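J.: The next part holds the structures, each set out as structure tokens.
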Structure I
Amino acid sequence: MSEFPFVVQEPVAESSRPLGPVRPTVRFMLHHPAHFIALGFGSGLSPVAPGTAGTLWAWLAFLVMQPYMNDTRWALLLAFSALMGWWASTVTARNLRVLDPSSVVWDEVVAFWLVLWLVMPAGLWGQIAAFALFRFFDAVKPGPVGWADQLYHGVNPATDRHAWRKAGFGIMFDDLVAAACALLVIAGWRFFT
């Protein structure tokens with residue numbers, strides 16, 4: 001049974017599923033709404049640096065939405081997007097058979113929207129600095145980001161029936177920690193300058 005109430009999935013016998021990870025493709029992305037969301041509306045299919053591509057998509061989408069948004073709308077959108085991202089990441093990671101697939105970029109989207117919402121209004125250079133800091137923390141994973149990233153990497157889908165939900169949460173969580181770290185650096189910079 002589908003985790004998304006509007007999509008009917010045919011049951012697939014475990015023995016008929018191929019072993020190993022599934023390669024994300026446009027067809028895979030369009031097969032399920034969760035895939036479309038988790039893959040950042042296609043930005044996660046980038047063959048080079050999908051996390052950076054997802055963050056760039058988030059930046060563009062933020063700038064397009066910004067004139068129509070206020071703090072309440074941003075807060076609601078971020079809360080909804082984080083919960084939806086947990087679901088979409090869970091479904092997509094399970095279907096790709098990888099606990100933290102690099103093509104799942106909705107976590108970057110939500111986390112970078114949070115960064116931009118809290119640093120705006122910022123000029124182009126301020127936005128570039130926010131982008132660079134977020135990408136640094138997300139890619140290098142120093143300190144708390146590394147801890148958050150490893151938190152659910154040890155789950156075993158064969159022995160833990162909630163492994164994919166934990167993995168989906170972990171996918172979202174480490175990027176939110178990266179966003180918090182980037183925001184702390186920006187806040188420190190603004191305080192001391």
Structure II
Amino acid sequence: MPLHHAVLALLSDGPSHGYELKGRFEAAIGPQWGGLNIGHLYQILDRLVRDGFVTRSHVTQSDRPDKTRYTLTPNGQGELRSWATTAWTRTGGFRDELFLKLLGAASIGPEELETLVAAQRQTYLSELAGLTRLRRGHADDPLVALLIDAAIAHTKADLELVDSATGRLAPLTRARADATAVTTPAEEDQERVAR
């Protein structure tokens with residue numbers, strides 16, 4: 001994830017130090033994204049300094065340890081502008097454990113698939129309820145509200161997908177049930193002996 005560009009965006013408001021950037025990131029993006037690890041942030045800042053997008057200076061404090069202040073450079077401003085105005089393209093595909101679970105449940109049988117679908121449906125409905133409450137709490141924060149709206153839209157799409165899974169995967173569960181039903185008692189005995 002291009003968190004380094006988000007850091008450049010935060011620095012476009014003016015110089016800042018690490019913990020300020022962490023707090024500003026979490027306030028700007030909101031709880032749906034999750035926290036920003038301070039160690040990871042400092043690694044990002046080190047790379048930005050190395051690449052010439054940010055400068056580092058030390059601020060002496062009489063009552064506390066010195067602070068390191070980071071400032072956006074003209075090259076950093078250009079990098080931010082280039083990144084922020086270019087469309088994002090998905091490159092990683094859709095790797096979601098739900099599809100592996102659907103494969104597993106469908107391969108066992110129709111009852112197991114229905115059990116998974118019912119449980120997953122309830123999980124998505126609970127997520128939607130929580131996101132709706134969260135959205136009401138962030139109505140005055142446009143970026144956070146937008147991110148929560150995206151999470152709601154994704155969860156609704158996931159719910160629609162899981163609602164269609166039983167019907168769409170019926171051929172897989174029928175094939176599994178048919179394969180299991182075809183085994184004769186003599187074949188089962190031979191299989192036990194072979195083990």
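We did not get these values from a lab; they are worked out from the coordinates using the rules stated. As the structure is a prediction and not an experimental result, all values here were calculated from the model. Cβ atoms are built from the backbone, for glycine too; each structure is taken alone.
J.: Could you figure out which one of I, II the value 3.6 for distance in nm of label points 7 Å out along Cα→Cβ at positions 50 and 130 was computed from? Before the final figure, lay out each step's value.
T.: On the way: I: 2.6; II: 3.6.
Label of the source structure: II.
J.: Compute FRET efficiency 1/(1 + (r/R0)^6) of positions 74 and 138 (r between Cβ atoms, R0 = 25 Å, to 0.05) for each of I, II and report the one that scores greatest. Before the final figure, lay out the partial values.
T.: On the way: I: 0.75; II: 0.15.
Checked I, II; max of FRET efficiency 1/(1 + (r/R0)^6) of positions 74 and 138 (r between Cβ atoms, R0 = 25 Å, to 0.05) sits with I.
J.: Another question, if that's okay. State the single structure among I, II that was used to calculate distance in nm of label points 7 Å out along Cα→Cβ at positions 66 and 98, giving 3.2.
T.: Details: I: 3.2; II: 5.1.
So the calculation was done on I.
J.: Just checking, which of I, II has the largest value of mean count of other Cβ atoms within 10 Å over residues 82-89? Intermediate values should be presented prior to the final figure.
T.: On the way: I: 21.1; II: 8.5.
Max of mean count of other Cβ atoms within 10 Å over residues 82-89: I.
J.: As an exercise: Cα Rg over 2.2 N^0.38 Å, calculated from one structure in I, II, equals 1.05. Which structure is it? Mind dumping the intermediate values first?
T.: Working: I: 1.05; II: 1.58.
Structure I accounts for this read-out.
J.: Identify the structure, out of I, II, from whose coordinates distance in nm of label points 7 Å out along Cα→Cβ at positions 34 and 114 was calculated to give 2.2.
T.: Details: I: 2.2; II: 3.5.
The structure behind it is I.
J.: Further, regarding this structure: Which structure, out of I, II, was relative contact order in percent (Cα under 8 Å, 6 or more apart) calculated from, if the result is 20? Write down the numbers at each step before the final one.
T.: On the way: I: 24; II: 20.
Traced to structure II.
J.: Continuing with the same structure: A value of 0.7 was derived for distance in nm of label points 7 Å out along Cα→Cβ at positions 26 and 42; which structure in I, II was it taken from? Could you put the intermediate results ahead of the total?
T.: On the way: I: 0.7; II: 1.6.
Going through each structure in turn, the value belongs to I.
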